[in-house]
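Next up: the structures, one after another.
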Structure I
């Protein structure tokens, strides 16, 4: 095993400064959310507050990468707000789209800003290690990256550092390296295994009652005269689609503006334009619902949605725009796995998704640690019950 002392770390403040040629073996082992293009989007969305740490071994080979966001205040997406983790579990029922800031301030807890979060939009932690190393060495590399991230956070003046949306093994490695409390369940990615030849074969994977439910939602959708256009890229996204997203946010009491959503469109256009697929549902020529996903080979990651709640049969529009229309498109275009992100688990599980547990590790300020552990335990129990996971 390589001693941690033999690792060297380097910090970069922009993806464009990273030695991407040396990182290629690591990036090739990752997903769309680890790609330079997506990290450029995350940098733009964060206002330039994303930091990247690479790990080199004693031979000078690049064997690790972690990305860390500095969070200055509560104007950040709820999924990346450490303060929000200490909120009561029932307040986590937010819309699937992660497009607006949400305070998470909890009475009785001191402010946790600035803090640092190793996570990016899409409920993903960019934490890559040498794909050719054995399990023990990769654990050591994760530990070295975690310690380097905490050191950088301290330099940035952060009062807490969190690593969110990890698999269980990675979370344990980080907790061991930092000497924190055990990892906690923070969310679940919802995955749907595809590869069916047609929609009927997808329906065959569901129970009889759920098949009937989906068929009813498809009939109501068609009866309402609603049609769907699939857009490649962001060029037709505009104030009308932004208004749909804003209405969804307002329905759940989440702050947002048309201007901030339009900025997000521009950031997507500048970075991952080729991966964007938009499903726009229209009635009488007017958009009444939409969802947006990102394609990565045979994978489709659904990212956000919006709806006109004054339109007829909006609830049928919702399920078709978010689930069935992307599935229908995916069947025709070779998608083998769908990712519907976190939250609103009942609807996703009812439509065939499997919950994949995601864990977190946080280095809390000492005065907060005991209370945080108790609050997170209650939050985890609630989440496990919702997901149908064992205690």
Structure II
């Protein structure tokens, strides 16, 4: 279902479709089809971003002065939708969608001039150093310390659930620079080179069989104080600003539309688009459309104010539970064929013989992986507290 009207939107959609047809190789499409987690395999994601960068389309949501496209919110929605429907690799959001807006909003001119072009051109890969073993949803209780030593910080601590840290060249990291006052008041937002001595990355294998997340240990890691984004001890403000983009800037509508296309294909191939099951599919499709409309409101607010606001919490909560419902439905459709579990076959360049149909390969992995969608980026319980406070005034 397309929400746009008018010939300009349709002409733009056709332009995007032509570009995707010309530039998406079979290997890149396979990487998109086999995507698990929040982004496609690193090599495919980087390769696709460089193709988009050459066209000037790598960062549709960025302001034009930093390399953005100047597209309308509807054009950005069309682009994201068509990319998902064409099985384009999903780009890693940590650079383009998370740290970049934080640098634009709170960084100094030197930081903008150095980091933003590198993010845009896929010269750097980023990871997020927020959660710690004892500080997840209660992020303000983080203990990773940064102590001053001349012009540097000496950082000690550990971060966990760090997505793609094994590939990252840089990390944006929350550290404690003061213990005075409220916990939020002593946090700073720093940028760390991952090849700095003292950094160790240990893998965490998810129950879906993926190496997507890691634990990162920082032992006497020396970081220049000039790498602090925003003022020292005001990193909580930067972190909240970034979390708005993490929760609301993910093109959920496009992703859910792609998931629904796959779900209908699974059902049609097994003669299940009828009766009660058809009603269930219709209910999911209606819920996806509601998310798309909500997302358009969020995008419009962001375009007008530069902020996403509390609606991002509502969007993240509903979309996260909806993708779980879709994945549950997919498992029910394929039934016993869900049993074969071949994580290695999901590698984008894998030639492993499949035990079932190709469209079944990621069903169980998605089902398992999406259990975390109601926790990652702030649990649903935290999101509801935010909505109660900022929307309902409770």
Structure III
């Protein structure tokens, strides 16, 4: 379904119990090659947020951006992706040289699901999201956000009162879409071709890929908010198959203001060394193939060429890297967002835009909360959850280095 882009306006629980449950569900492993880079930390943090550097003012460039694209990949640390001999040279070399490389970008937790939810809502992890929501449980706890924008409790599907970037864009009259690869390939597995999620409180049958279907509900963050899933027609028109992106990119009018793009379990690098079909190489080689197929379509589209911003990053590093940055708080529902440490590890990110000078390198610490803040700054909306934490920096003049 084509969508019209409306012109952008000037742009209870105990934390210890939560952590204990997460350990039971996922296993609390030991530690791998965490990178103690500038701005990062691998030490445990207290429940109270640390004081990050003084917040920089929003750069005027952000308000000139009209279309934001985010591609989320899986489970690779910075050195593995961007180090010498990377198996994703298109990302590490070609794309990084065409835009900005964010060397100090961090995941916010382990395992996957909590990172995705943070990116669109600013909510901190809880025991079930850290365990990748094996069961699609409804929220049990407070139903309205506290002064930090957080709800206290546990569960997978957040109350309708919890805002997301989607609800913020709706309020501004701006279009958004989530594009999910393989969603609906196997309807007996996925349930629906669009807005696909398990029955409430039911088991998630998409935790592993099959030979023909690599869709994973846990990597589709929009499915974890009642504000999205409770209106079926609304959800069906906004959370769609990846195939729809190629058509939507044909014109500025049909390109959403915000596009959240998730590859399948092969192409996001999750499954390795081979994918579920038993033939295709997984891991970073699969990431390389996916980006080579889709990034040119995005950056050559009329919307991107006009005022686009593309961010490519990973949800988390290896679970043994629990480093964090940016004064990341633990939140009310977990002692340790990284299960055994404060964060999701150093993953890096690449940013492409007409507003980014090729070859830019930023060593400023960022994480998924900062990503959400940066997107909100683009669209001129308030900051949700911990994206509104005092002192947290969004992308600034270190990233927006060109003025077309």
Computing helix-only ellipticity at 222 nm (-39500 (n - 2.57) for each DSSP H run of 4 or more, over all residues; to 500) for each of I, II, III, the value -6500 comes from structure III
Candidates I, II, III; mean count of other Cβ atoms within 10 Å over residues 327-334 computed = 16.1; producing structure is I
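Rule-based calculations on the coordinates, nothing more; no lab input. Please read all numbers here as calculations on a predicted model, not as lab measurements. Cβ atoms are built from the backbone, for glycine too; each structure is taken alone.
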